[in-house]
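Colleague: Next up, some structures in structure tokens.
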Structure 1
Amino acid sequence: MKVFALLVIILALISNCMGDTAFAIWNKDSQTAAAGLYDFANIYNTTEKYTLSGYQHINTTNQYSTYNAVTRVISFFATSLADNHIYLFSLNVDTWVANQVKIDFDPTKFTVLSIESSQTTNDTDLFLVMSVNPTTTQNEFIVTKMNAATGIYNIYDTVQMTFASASYDQANKLFVVIVNNGTNNMVSTYDINGVFVRSRVYTIGNVNSNYKATSLPYNLVYLSSYSAFYMNIDLNGRPEIFLLYASTQQFYNKAWLQNTPFYVKTANAIGQSNGYIYQETNSNSKSYINKFNGYQWTYTKYTDYLILNLWGLV
């Protein structure tokens with residue numbers, strides 16, 4: 001019985017350790033993009049598994065990378081320092097070998113807005129949102145599905161509104177795109193094949209009258225542990241975490257970041273691991289990882305690198 005009990009404890013420790021590790025991407029330095037493991041349980045250490053010299057991950061929102069848990073592949077855009085063009089790479093997290101997709105996103109012809117995996121083994125697994133007229137940028141964009149092996153994409157919708165953020169609903173197999181029509185935020189949905197389903201107006205809720213939304217929603221992500229979408233919206237210039245409530249058509253303020261010990265200037269990746277929610281934030285040029293239990297902030301710790309996106313075990 002003692003041997004059995006010891007075995008159970010060891011297995012539990014292994015499970016917890018694995019659950020506290022996420023796949024992540026970051027910029028190692030100004031010349032090198034990197035990817036690897038992010039260990040939540042060990043003072044938030046990064047373990048470098050892959051580097052891409054002469055490229056930089058796009059350091060804005062989480063919309064430029066995605067993880068397919070079925071194929072265990074991270075797809076990410078990176079900017080070439082040689083020609084300033086954006087290129088797409090597919091990185092296998094078992095072998096840590098990457099392949100470059102055969103398409104060149106010339107910034108004079110394309111503005112890449114978002115990429116999302118639909119969590120399949122299909123050739124056209126990736127949803128790609130982009131503008132094909134850089135002069136209009138986000139005010140007119142196309143929704144496509146792309147073959148990562150060939151770089152060929154099929155256009156399913158052309159939208160004449162401002163793009164905000166997008167993510168994939170694994171439970172309902174819907175691609176969710178947040179847009180703004182100049183007056184309201186709207187949530188548009190597409191089925192797994194890229195066919196438009198519907199669009200609805202959403203309001204912003206649980207916000208004190210002294211605060212105003214000063215950005216469109218961004219960093220939208222679907223967290224399967226919670227079967228819910230989370231995102232950021234800036235209130236009076238400071239990022240806050242919001243939850244998408246489909247039943248009431250509302251972006252609901254969770255007011256988590258206001259309780260962190262450091263003033264949050266910018267917010268990057270939102271992810272999950274072992275039943276907890278994490279978000280990388282930046283304060284006074286220092287990066288921090290914040291942990292939430294689904295109800296409130298629990299703690300904040302310093303991290304050496306600015307993590308641009310992360311995908312933990314659920």
Structure 2
Amino acid sequence: MNSSIIKNQLDLQDHLEADEDGRRPIYQYSEKDILIALPLIAQGLKDNNYNLTDQDRFETKLQTIFGDILNCENQKVKLRKKFLTVFAETKNTIDEFDYTTDNIFISKEYQFITRVPLLGDFIEFTDSVHYIIDLHKKTISINKYLFNNSQSDLAYLLAEDSAFLKTLVKSFGYTREPRINSLVMNDYLDLDDNHRCTVGEIIFVKNATGALEIKQELLQWIAGNTKADDNALIQALFEYAFALYTNDNNDMYKNNPYKIFSLDEKRKIAAYICNIYEPLYYQWTPKNSRIWPAATLLDNLLVKDEGLAAYLKQHQYFQLPALKQQLE
């Protein structure tokens with residue numbers, strides 16, 4: 001790429017922030033900045049032994065990470081000619097090119113992802129016309145882990161960029177890696193009793209197309225980490241299940257489960273929670289009844305929703321074996 005173009009854009013990006021007098025920035029980051037950065041990042045990745053694959057395999061991997069939301073524009077995705085933007089929240093809540101966010105830019109042409117790239121973070125001019133590309137190790141490792149399956153780069157990210165890995169789970173729904181799931185779930189364990197129930201928001205998700213997604217890997221994490229004397233997260237799901245049916249004290253949720261789900265969706269969510277809750281309740285309550293409620297979650301929900309049992313039977317208990325065993 002012509003060095004004068006890069007140098008000019010570097011100079012412009014020096015004015016992205018307000019000056020010392022508090023005057024507004026004189027330059028605003030735009031699509032042009034991304035287009036200049038993409039081939040430079042691609043070269044930097046190549047220099048660090050990042051391996052490209054065939055396009056179909058790359059797109060399959062993208063679907064594994066982000067789900068089935070990249071084929072059309074929606075509240076989480078903006079389609080552009082040279083790249084896609086996946087928003088950490090939604091398009092109407094944050095600016096696409098806000099470099100303080102965790103928005104992700106996907107280059108299908110060069111087969112990588114990046115957060116908002118600032119040229120000054122990885123371009124260094126050695127004289128008036130020559131420059132070197134020095135990508136941050138985090139950018140390299142994110143792509144080598146996700147698209148080259150590099151476990152050493154995952155280990156680096158777990159130690160050095162756990163915040164981004166958590167964003168993959170909480171904002172983008174990537175739950176395929178147990179060690180990343182553990183990072184996230186342990187954060188919820190550290191929350192107080194009133195907010196731990198918000199774990200339900202990353203397990204039961206309305207995706208960008210409006211469809212309910214259930215992150216079963218996170219449900220299984222909770223099931224595998226519940227013990228007689230440690231039921232904090234399974235009880236958090238107990239509270240989340242109740243929040244589906246009552247609008248009392250739901251202020252802690254970003255997306256109120258009472259409001260965002262239909263009755264059919266609420267019943268399906270209840271089914272998946274009960275499927276892990278009931279076996280754990282009967283397994284651990286005899287050993288420590290003090291921290292468990294007097295009745296199971298299913299018993300409580302059958303009282304709250306008189307049509308629940310018939311609905312679950314009609315839908316063959318969603319092929320959930322423990323739930324079926326409790327109701328037949």
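Colleague: Quick check for you: by Rg/Rh (Cα atoms, Kirkwood Rh), for residues 182-237 alone, which of 1, 2 is greatest?
Modeller: Values: 1: 1.02; 2: 0.99.
Comparing 1, 2 by Rg/Rh (Cα atoms, Kirkwood Rh), for residues 182-237 alone, the maximum is at 1.
Colleague: Comparing 1, 2, where is mean count of other Cβ atoms within 10 Å over residues 86-93 highest?
Modeller: By mean count of other Cβ atoms within 10 Å over residues 86-93, the leading structure of 1, 2 is 1.
Colleague: Of the structures labelled 1, 2, one was used to calculate P(r) over Cα pairs in 10 Å bins from 0, in percent, giving 5, 22, 28, 21, 14, 7, 3, 0. Name it.
Modeller: Working: 1: 6, 27, 35, 24, 6, 2, 0, 0; 2: 5, 22, 28, 21, 14, 7, 3, 0.
Only structure 2 yields this read-out.
Colleague: Oh, and also: Given a computed value of -2000 for helix-only ellipticity at 222 nm (-39500 (n - 2.57) for each DSSP H run of 4 or more, over all residues; to 500), which structure among 1, 2 does it belong to? Could the numbers behind the result be given before it?
Modeller: Numbers: 1: -2000; 2: -14000.
Derived from the structure labelled 1.
Any read-out appearing in this document is the output of simple, stated calculations on the displayed coordinates, not a laboratory observation. Bear in mind that the values here come from a model prediction, so they are computed numbers and not experimental data. Cβ atoms are built from the backbone, for glycine too; each structure is taken alone.
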